[in-house]
Structure 1
Amino acid sequence: MKFIKYLLLAFAVPFFTQCTDLDEEPYTFLAPSAFYQDAEELGMAVVSVYDAFQTAYGGSNYKHHMYLEVLTEFGAPAYAKDDVHLWNAWYDINNPSRTFSNDWPRAFTLINRANIVLGRGEGIDMDETLKSRYFAEVRFLRALANYKLVRIFGGLPIPESYTTSMEGLEIPRKSVAETYEHIIADLEFAEANLPLKSAYSANDKWRPSKGAAQAFLGEVYLTRASMEGVDAFFDKSKEYSEKVIQSGEFELEPDFKDLWYWWNTNNKNGKESIFEVQYGQISGEYNNLHVMFGVNITEASIGCYMYRRYGPTIPAYLSYSDDDTRKEGTFLDRFNRTTNGVITGELVFVPEDNGFYPGSQGWNTASPGNIKFYDRTPESASLKMPQANIYVMRYADVLLNYAEAENHINGPTTDALDKINEVRNRANLEDIPEGVSFQELDDFIYRERGWEFIGESQLYFDALRTDRLGAKVQDEWEYGLDNGVYMYKDATLEFVPQKTFLWKIPTYDLDSNPALEQNPDNVSK
């Protein structure tokens, strides 16, 4: 059975080489009975959990990143391959065969590897501080895996130990509240046992820190507050976000462009980074997100495989002020075509083409490109292994989380305005004026998150938890139909999601665990 296969495969500690100049030695399978004998082997096992996290969250799971944003007003199909437009239409969403089929098994592979480290590592005679740090790292990653799943599928089965045989695999689902308590307990342990980011050596800056645990606790509580309407959770969200802000461990990059590998190849794990998925130009370790952000052209001067899948919607692209430095820092909307190093013409995205391609100036997809995860180095073009990292969270998120929580607690205070204005000022935008209402500031924060995080797999969850998703999807479709946008022609919006929307558990994984109960069918708004 597929789910069991994923769990049992977690025993095979994979060949893994870290992308941050670590001194980890490659290794092959070691049976659990012969493994976890000392601190070195435990450290190797911890790296195997990072490997599973890279697979579960990162570029190899590109359809997760693509589909989530296509389901919002911020993303749309950019190329007709793979019937992506049907996702944009919320097509057949109650079919468990059309759900996020990779997310469930990949996350549980990570969870089982984490449980192996925690279970078998307990008896190792080693420095207890280092052991606690290793345990905190894997519990942090386990929390992120569960946090991703609970927002997509709802309450989860929570294995109490690692898999040792075919027995004991029938695990019923916990409630959503119980699942969140499990996530919070893991993050609280991580907060207590991880060092500050500044305490790590240069080669270990990629690991999660105390501040990362606090930042995710702030976000988890904000999600619960938004979904459940519990005021105390807004208080907890603000508390943890404030810890990160007051720590002085993180700050915004002065120039938005410096966040992205396209503009700055020295940007990895920098001062704005809370936590990233690591990549390098190594077979099996490179970032696949380059395959999908909106440009259907192979062009050596812009890196490898810059093509197809999806990009920002035309309204999202047009919503940026020309003064907003994030517009140039985020979007590829023109470049020179070259042949043998000689410029042969310029290709330009023209919004008035309404997504019909090739456009009036040669553009070959329905949207501009989002370059946040592009690697345009010559090595990327020649080796076809782009190594841009993926941000899981960055400091701008913490500031906006704080502003949102503070607004819900105390209204549009100067404190809340200061935090959102810090993000806006970095983008060369003016302050939001004092005197706005609670609802106006809440709307400003949502819009700011869209401009700041487009393409970073956050906006679906923002729209869902704030109950904006259905209305915003309808607005986007009306724009597309009214303006004759290519990807909306002769199409129908088949479903309008509600705030309670949950995806179906994939059929294979449901069948593999008879104790699981499937989510009920969703009802259109």
Structure 2
Amino acid sequence: MALTYTPVDDIPKIVQGLRSAFNANLTKSLEYRKQQLRGLYNMLSENEAAICEAVFQDLHKPPAELMIGESGMIKQECIDAIKNLEKWAANRSVKTGIVNKFDNVHIRKDPLGLVLIIGAWNYPLNLLLAPAVGAIAAGNTVLLKPSEVAANTAALLTKLLPSYLDQRCYRIVNGAAAETTLLLEHKFDHIFYTGSGAVGKIIMGAAAKQLTPVTLELGGKSPAFIARDVDVAVTARRLSFGKFFNCGQTCIAPDYLIVERGIEDKLIEAFKASIQEFYGSSAKSSSSYGRIVNKSHFQRLKSLLDQTKGKVVVGGETDEEDLFIAPTLVTDVEKDDKLMEGEIFGPILPMIIVDRLAEGVKLVNQGDQPLALYMFSKNKKAIDYVLDHTRSGGVVVNDALVHFIVSNLPFGGTGPSGIGNYHGKRSFDVFSHERSALIKSMGMEKLNDLRYPPYTEKKTRWLDWFLWDKASFSSEKGTSAAGGNPNGRNSSPQLPEAGGKPSVAKSESSKISHVPSASAV
């Protein structure tokens, strides 16, 4: 299906139309939002065959992978949002002091306004429509920009969407760099982008000119630590699933292995067995194995394979015409290898051997924080050590990739791997403004005399007692409150004299526990 780019002259009109629809309060009703979410669900349910064919044409993605990683997740997000919308959107009361005891003090959940969602080609449904669920549920108007790289999926969504969602409030713009650049010249109330860090910087720079907040879902080199105490066969199966799902074109795919010395030979054999189990004797002939998205990405990956100093021990076969790269494992990889320079984003898995997991921790911390980190071990101390001494967007222990489909776990990066997170209720919150509201009573005006001029010392003492709760911060000896308040509400802690040090009680609980022994890390 051919993808037609949106005429650049139409883009300002589309943006203005969506802004006008929001200002007219078309999306404010919770029932309206539910109706649109049902429409999105129905679009996916009623067009499964066409969607499956479009995504297959773009990525050779098997139907099971489409359901697990894309359509199934979006439908579940729709169900959860419809079921919980009243609770998510309800005002939340907050605790107040004496001064506001008789007032209505709460936090509202207001929609942000007009939001822009820019999807990615590797999961062309999920990474566009999953955040859209949160944006619709929160009451925003939404402009969707699919990836032009997954052209067949983008063309199908452009055709289907008007039949299921209100075109006054939800629109698609298609195009490449020129159309996206024009979009970014307009004012949005939030921009949600999924893709590379390089483009993420451009998005953030354009948003800064408009003071527009952003959510950036980027990527990075996600490591997988493998301790020598693991069940090697189970570890290889789970890592093979996580790495070769979608032909390795997943932002949270294990990017490289950090393996404790002594199990590497067994691990290689276990990888061979799991790949044989999953894809048979020829992954190229398997209906369960995908393809690289285009020749540009194929040539990039082929170049990495050609330049590696490591040893290819599994796979390595390629076919440019078919965009096929076999599930590949590379050993004897050094830190300065080409495979270690950037995110691989393909079915090539380098293995680094270390004597202790602490060496791997040091290696990971020398780079940027990854989007995901995986740890395989039976040793709780070793697991805790790796998790306590590294940073990442998310963590999975003894599995890979599967945290992405847990809707109640916020998904997102940290530092260069992303800004912000989403999924489930968090998606609703991302596209909502927490609006503080204090609705005062018109009565009890005599009490307000305390805050009105002229100010006196007596008024100040009373205000200090009314406004601030210091009861939980009383002195060790129970000093009475300032101003003679018998319940100690305004009592203050005894501060040490200049140059003095506060005393610290010594106890077993205050001792720093030892780092796990060398055998553990």
Structure 3
Amino acid sequence: MNRAVKIGLAGTCTALLALGGIGTYNLVQGLTSGSAGDVKPSAGSTFDASELSSTPPSGAEAVKLARAFLDSWSRQHFEGAASDTDVPDIAVQALRDYTGGLHLKKLSFGHILSAGPSAVTPGATKVTFDVTAQVAGGTWTYSSAVAVLKGAHGPLAVHWNNSVLYPGMSDGQSLIAGKLPADPGAVKVVAADGTTDLSAFPSLQDITATIRQNAQPTGGGADTGVAVVDGGGAAVQTLQVFTKGRAPVIRTTIDAGLQTVAESAVKDAHLQGKPAGTVALDWRNGHILAVAHTGGDGDIAIDGIKSPGSTMKIITAAALFDRAGLTPSSPAPCTDSLIANSQLFHNDPGVRAAPGSSLAQAFTVSCNTAFIKDGFHYLVRGGDASALHDEAVNVFGMGSWSIGGGVATTDPSIPADVQGGDQAAQFIGQGKVTATPLVMASVAATVRNGGFQQPVILPGQHQDTAPRSLSARTAGYLQVMMRDVATSGTAAPRLAGLAGVGAKTGTAEEGDHTDGWLTAYGSRISVAALVEGGSSGVDSAGYVVRRLLTGS
């Protein structure tokens, strides 16, 4: 080419560029990327979606426009690519967001092929292609497609929607690459060992879900990759993972080994399928080590609010020691029956009358009449029967506990204003007195620890304190009596021979049936169990408690 021609061509280009706009840009592209015969009309400036051709574009036409669109997109010529669509203003911003969200370094397309009439966009021809994108963190490949429309007067346009960027993407969604948004469901709630996932335990699935929603996870590292996010940046779908992060964890106080034992214990064959619940605590600090239950009426281990029966005699005895000055050797006649406030009370089968028995002996055999007689005589004054309530709340810490992680538990009830026969019934855990295995495990823990430590399931969770301390004198008395129950009393058939164990059994009347209770402590743990329909504490709950105390 001679010099005159070169100058003329340069002048023409300069004039065209001075005009500005999309048409000028496309012409320059035609000159730089192919012959003048390859120049196509600008779809964005002439395409009218309200006037479509009666026939879709041919495969060759559709592929030609799709190639031009993809070529502009790959070179980040967003206005040029958008001009090939039926909504340029929307498309140009979406293409910019695609590049920015992915931190796009390089984009290429391959296997651009006609796939015939579109099944989604009427009157359009579908063109498929493969995408290779170098994005933050790695290379992402996927297959996609566009629908190409033809106007009534001939111009073509790529039909724009968010699925052009990635198949199936909806309006308002976008793509990101790099560190992926945290998935709330990926947070692991784990045992005290830091690794055992608590969702693997049937009894803890609801508790785990609640803790995951309410407690703050620690540690962990996000995945890196590509994801679809909504307008607020929340993950909609992970499309590619380049590096796998570590799930953040919420560590609990649960002992994985003891929880495994508890899950099995509540299904012990001796229970014959009766609903059961149990809780184990570390009596030194109140940490909840295991929670297990069966039955379809919720978690009876922490919410099964029932009359605790004779396990309440632990608190009755403590009140007699603290408020009446009695000792284990104080008289507590055990009669076959007793009338208090016009209500007849009797003992469980097998409890023989012993008019000369002491408080410790009555506790060992679980004599109801002895505890009603002493309780009614020493702890009810002028119709005021609030002494048991005072001991339960102010020494044993009974109240509205928050065990952590948003896990709800049912509060015990030891009313301060009981009337009539309930004034006597409360001393043997009947009437309006109610509790859960969690509460009664705490009672045994308070005795063994020599003071109240509020149960918690998250380490570091705030623990309420009891207004008054359990005196060393009372703690010593209770420990001796509970030891006798385990070695030679009502709990001996299950617990005799276990070193350092103290216990108290209970059989509570509930409507037309009885419930079996047993609470105990060992060298490290305190535990309580409830079996609905149990004929006695030792022959139902006793099997559960023994297995937790022995860890088998």
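Taken together, the values in this text are just the output of simple stated rules run on the coordinates, not laboratory data. Predicted, not measured: the structure shown is a model, and the values here were computed from it.
Mean projected area of the Cα convex hull in nm², for residues 220-363 alone computed as 17.2: which structure among 1, 2, 3?
The structure behind it is 3.
Between structures 1, 2, 3, where is relative contact order in percent (Cα under 8 Å, 6 or more apart) highest?
If we compare relative contact order in percent (Cα under 8 Å, 6 or more apart) over 1, 2, 3, the biggest value is for 1.
I have 26.3 for Kirkwood radius over Cα pairs in Å, calculated from one of the structures 1, 2, 3. Which structure is it?
Source structure: 2.
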